[in-house]
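Listed next: structures, encoded as structure tokens.
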Structure I
Amino acid sequence: MSGAVGDIAIVGAGIVGLAHALAAVRRGLSVTVIDREARAAGASVRNFGFVTVTGQQAGITWRRARRARDVWAEIAPLAGIAIHQRGLLMLARRAEAMDVLADFAAGPMGAGCRLLDGPALRDAAPMLAAGLRGALHSPHELRVESRDAIPQLTAWLAARGVTFLRHGAVRAVAPGMVEMADGTRSGGMIRARHVVVCPGPDLVTLYPHVMARRGVTLCKLHMLRLADPGPRYPAPLMSDLGLVRYLGYQGRHLPALHARLAAEQPAQLADGIHLIAVQHEDGTMVVGDSHHYDATPDPFQPRAVDDRMLEEFTSVTGIVPEVIERWTGIYPSGPDTAFTEVVDDGVRLSMVTSGTGASTAFAIGEETIAELLGDPAPAHTKEDA
């Protein structure tokens, strides 16, 4: 490709890079995606595959999540990606949590959601633990299996003309070109009219000054896969701890809930734990997660953190689970939920810095490609979307 000039070169084949590739292909553009790994192995496959709308921060993040959910629903059947669950049950263990959920359900982002009291929740999900105060049911979410969905999306894009260059470390980017570190592939240079850099957790190879200025660091999380516990849950599960981590639940009752959690579950708060439990069609479940921040996260997975996550799972399901797989994930984190920065003529740096890539990246990709082409901003960027 050193002699030919393509339309878009994308550095990074995680979900953010793939989202930009999809947006470009849908515009009829030629696309080359470069990644240093032989296959997807990072945060994009080490997560829940849970496309979360409810509870996302009000404003552009929430609108992006709604748009990204719609894109997942369009692309999944075309790419052979199974949707394993839909919706969300945000479970309340405490009266203060029900107050937070009631406020949310009455607000504009609660449209389409239902507030279930204890008896209604038992009717809807009798397999859950006794004693739950109630729940918010959202119909908006969907869940894929990330370790399957990312390779399937990659293959589908390749079949539609996207060129993937694997084992391709990038040394530098400049207007119209990507310089390869090996100095041999494609003459050492990939040429394209536009370049989008989606580096994931690599904060030092390209544009480290931008990362430093924006305060980007790394977040390590713990994840578990559980053996089939027996019941089939009607939707992914979350619980009280999630209400103080997801920014969309801000309201007058949240401080009271936070104070009670600080008194009753201080270790969980210190570990950044909140419950997400999703189920595969074979019955196995992915459960997590925790949040620890560092410029270089250690590679270790303390059992005590896993045990605290499992305690929360047991508290809402009544089941003591069997763990069959454990792993950690690392993603970039910063004060911005996400950002796309102009770093040079025709060159953009795009990062999700909040762990919401699966939930928002498709929308961000559409925004970036439209801006590079000089087209109007997508509808979801507007306040009344």
Structure II
Amino acid sequence: MQEKAIFHLDLDAFFVSVERILDPSLEGKPVIVGADPNGRGVVAACSYEAREYGLHSAMPIRQAYKLCPHGIYVHGHHGEYSKFSKAVRGILENYAPMLEQASIDEFYMDFTGTKAMYGDYRVLARKIQLEIWNTLGLPCSIGIATNKTLAKIGSDCMKPKGITYIIPGMEAEFLAPMPVETIPGVGKVTLKSLQAKGFYKIGDIAKMPEDYFASAFGKHGRDLWKKANGEGTRFLSLPVEQKSISKERTYKEDVIDRIEIEKTLFKLTGQVCQILRDHNWQAATISIKLRYSDFVTLTRAKTVKPTDDDKTIYETALNLFDKAYTRRVGVRLIGINLSKLNDFGEQENLFEDENLIRKKMLRAVNKIRDKFGYSSITLGSSD
């Protein structure tokens, strides 16, 4: 089974970070975003400087004011938060084959099967982190693990601006020394119950039999035990219509040579098809994006019979490119997008036809690339 690579990206003190972009004078000061400190609301977010006084999100605003009366209390610019969140998502969509937005400031990304293209996941995380910072001025932390639960815990370990990579196979060891409240879903009631039974560290839970937790803590006990042992959800939660895979290339210098552009499109097609098969999907809609040197951008799309075949997808993309490339102007960017994805169900046949043999061959290509690198084997455009 393909080893999962899930990223959880959490924007550090997001509301405060946006407020500081809008008003740089807030930098380095205890900032609290929320209701009127004389009212009955709660803290929506607070800076790390404010947290030193014991403040935290969801705290009653009056209590926050008593702990930090000299803090700067702002009502917040919710429209701006939405704009910045969308801008972050736009950046992440250029990297991640699969993206789930969990909240306005949290994102999950599935990079399973992309190591041959991206290399070290920690380097990739740093690249994403720097682009968000350099482009938008927003700090973020990223956790990398084999499932969503661990990735979320990881992103919180080294805040702010941290990157935590949990080595596959070392999940339980990583979690063992952490307090039990680190596990997502462990609230005040569960925490009190755990501590009453002598469970203070996650490792204390992991040492016990699974059946004990199933009986002692009801229907959530088994789930709690699994999380303590490093298990968690391995797949992103996405509506089918939002699923898509895309790759694009922005040239350092504008390109006029049509053959070079076609070669780029061919390589990008191979990359998205590799990801497609790693997830056992087929795509029904193929799209290309073409951006000229004057930034005029065109997109063309065509719906075909669901496929994961490089040859079919490339020929369709090339045909779309031929129709779009009508100007004698340099090309700045070329890209391909696959959407309307669905799971591929391979039926058993007594006699294998040519299409089925080719599908098995393509999956064999994936396995070779996963083991020896993407460039270890190349498919010809006229296969």
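Matching task: -12000 is the computed value of helix-only ellipticity at 222 nm (-39500 (n - 2.57) for each DSSP H run of 4 or more, over all residues; to 500). Pick the structure from I, II.
Values: I: -9500; II: -12000.
Source structure for this number: II.
Suppose you compute distance in nm of label points 7 Å out along Cα→Cβ at positions 145 and 169 for every structure in I, II: which one lands on 3.4?
Numbers: I: 3.4; II: 1.9.
The value was obtained from structure I.
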- prompt: Which of the displayed structures (I, II) returns the greatest value of distance in nm of label points 7 Å out along Cα→Cβ at positions 41 and 129 on calculation?
  reply: I
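Given structures I, II, which gives the highest value for distance in nm of label points 7 Å out along Cα→Cβ at positions 25 and 297?
Details: I: 2.9; II: 3.6.
Comparing I, II by distance in nm of label points 7 Å out along Cα→Cβ at positions 25 and 297, the maximum is at II.
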message: To test your reading of the models, identify which of I, II gives 14 for relative contact order in percent (Cα under 8 Å, 6 or more apart) when calculated.
response: II
query: Taking P(r) over Cα pairs in 20 Å bins from 0, in percent from the coordinates of each of I, II, which one would give 28, 56, 15, 0?
result: I
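Rank structures I, II by mean count of other Cβ atoms within 10 Å over residues 97-104 and report only the one at the top, that is, the highest.
On the way: I: 22.9; II: 17.9.
For this comparison of mean count of other Cβ atoms within 10 Å over residues 97-104, the top structure is I.
The value 3.5 for distance in nm of label points 7 Å out along Cα→Cβ at positions 33 and 265 was derived from one model only; which of I, II is it? Present the calculation step by step, with values, prior to reporting the outcome.
Values: I: 3.5; II: 4.2.
Label of the source structure: I.
We did not get these values from a lab; they are worked out from the coordinates using the rules stated. Every value quoted in this text rests on a predicted model; they were computed, and no experiment measured them. Cβ atoms are built from the backbone, for glycine too; each structure is taken alone.
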